[in-house]
Structure P
Amino acid sequence: MDSELEVVVIGAGQAGLSTAYHLRRSGLAPEREFVVLDHAPGPGGAWQFRWPSLTLQTVNNVHDLPGMRFAEILGPGADTVQAADAVPAYYALYEKRFELPVHRPVHATVVSHRDKRLAVETPEGTYLTRGLVNATGTWERPFIPAVPGAERFEGRQLHTRDYRSAHEFEGKHVIVVGGGISAIQLLDEISFVTKTTWVTRREPEFREEPFTPELGRAAVALVEDRVRRGLPPGSVVSVTGLPVTPAIRAARDRGVLHRLPMFSEITETGVRWLDGSERRADVILWCTGFRSSLDHLAPLRLRGPGGGIAMTGRLATQVAADPRVHLVGYGPSASTIGANRAGRAAARELTQFLGH
């Protein structure tokens, strides 16, 4: 059966839950006027799939959802708790406390136009809605660059999202590709049990000074400018640099952070650079990031000629080509703190647009 609603939110991570919280505060009735569709088996967004060694001590940041502090679920020795356990527990309590109408596991297969509404098709039925907030994040779309010869590599290739433990690589030479925080964390971890090589496309820029609000605002502003012009979002790390934590400083002292430029070819037994030099390897770990999970929105034809989506609104969450659609956790709101602010803005702007 088709369900007619005012707003459908796709995704129940930080951005989706923040949006749902503010939709409730705006006066929309859960279940009757709005729902949240989440394809994951349980609460926690992408956090529930993170590798076991990512603890609350090593994670970059877990920002509070609006109206409830993350510290409420923490007890003694919280730093050693796995993020894949702690954050889902927090999200589950949050959904229950604010009675958010999360339906799971429900996979939104495609969104299309139907008369004056948007049709969100799922295996359990179609939701006809006047407004849509897409908060699907990036975890479902790992990015691996196309490199000649990749198909003939006889070793193992995997992405960050497939990583579980450094011990599975003992005795093997691992090439870690990527210049982000996750790449360095995994490089450091793996280097304690086996030989590693670090490869990045650009020379990494380390930031010795503390991360200031001004630096954060500058990074967000650059990404926001790109999406307002219809360009694909850029990398925030390229603006902010990599923070030098005690762990990174120790890895540098151990000689782990010796970086090589990107190789030009993958061979049967390793990689090769343009100058002809080669390095044998058993494993290539691609810590090369993710792309926004937006394929289900393809029938709406939101993308411009350059592949980006032109955004508007106070925090650049509203799709310029279709004001009924908001993207949160996209572009400038891809961080946890940015997702909170974007959820609030999207809920306000969309309910006002719909006449509430």
Structure Q
Amino acid sequence: MHSETDVVVIGAGQAGLSAAYFLRRAGLRNGSGFVVLDHNPAPGGAWQHRWPSLRLDKVHGFHDLPGLAFDEHDEHRKASDVVAEYFARYERLFDLPVRRPVEVLAVRDGGARLLVESADDTWAARAVINATGTWGRPFWPHYPGQETFTGRQLHTADFRDAEEFRGKHVLVVGGGTSAVQLLIEIADFASGTTWVTRRPPVFRDVEFGPELGREAVAKVERRVRAGLPPMSVVSVTCLIRTPQVRAAEARGILDRKPMFDHITPTGIVWPDGSEQRVDVILWATGFRAALDHLAPLHLREPGGGIRMDGTRVVKEPRLHLVGYGPSASTIGANRAGRTAVREVRQLLAATQADQVAAAS
């Protein structure tokens, strides 16, 4: 099936729903005005895939979607359940035209319009707002001997319950917030844990407030304006020393070690040649932006990133990336959605004016 629409939003997480809200406020109609394509089977974005033990009180900041307060007060409920319910309520309240599950395979330059292709349908759009986030693209680094390991290897995206590691020695690889959170959870059940990172972790005795958030956004924005890949959040904000982290430090859980040299079938070998047996390797090594479907547009710069001007892609002004780079946070995603829609409206108005001039 081939359909024409003014705007296609790809992704129905925080950034995608924010963009859809502002498109609705701008007066665009369902179908011919805009459509939201989501590859997930249900509302909730990446939150619906978070591990069950992640409760609201452990979430590192969550902000309201525009127009509807997040009013859940039970901090002990599963974050995956609560946020999915909130997103579903939001879609119904504002009558957002979300189609799911739709896996976008490619976005191509179709001349006057961008072509958004799935296995069954193609949408020809005047503009595309991409909000695909990172959860669908977990990053697995490669280390010598990794393929020979006979124990279990998993990524943060595969984590479900710390109790399944009972009696196991678990190696946690990665220096981000998720690595710290999971290490603390696993330590209650594992026979032992080892934490390794490429660089020494830096903890800060501050709360994650607006000033720190603005500092992070500014640093990442400078990178994407230069066409470089965005930095990880923790590389900008450092790790926050919460009460939970303080307690883990006192217990000796957060005893970080530098990276091992290589992996063996039964464990790891340290740079000095000594060996350590481990049963499980948990790669808490983050995610990369899920942008493979944009490859036909050839957006990458020599530095490996996508050069941005606000939310607009410099090489393809009809394309906006939200939830990417400086807007890869819940509050940043909201602002990016508003900004993208404002610029998309200007693009649509200019296109319509050109068409009228050409016809006269």
At a computed 0.55 (FRET efficiency 1/(1 + (r/R0)^6) of positions 53 and 317 (r between Cβ atoms, R0 = 35 Å, to 0.05)), which of P, Q:
P
Please compute distance in nm of label points 7 Å out along Cα→Cβ at positions 157 and 181 for structures P, Q and give me the label with the greatest value.
P
Compute FRET efficiency 1/(1 + (r/R0)^6) of positions 245 and 301 (r between Cβ atoms, R0 = 35 Å, to 0.05) for each of P, Q and report the one that scores greatest.
Q
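Computed from the coordinates by the stated procedures, all read-outs in this text should not be read as laboratory data. Since the model is a prediction, treat every value here as computed from it, not as a measurement. Cβ atoms are built from the backbone, for glycine too; each structure is taken alone.
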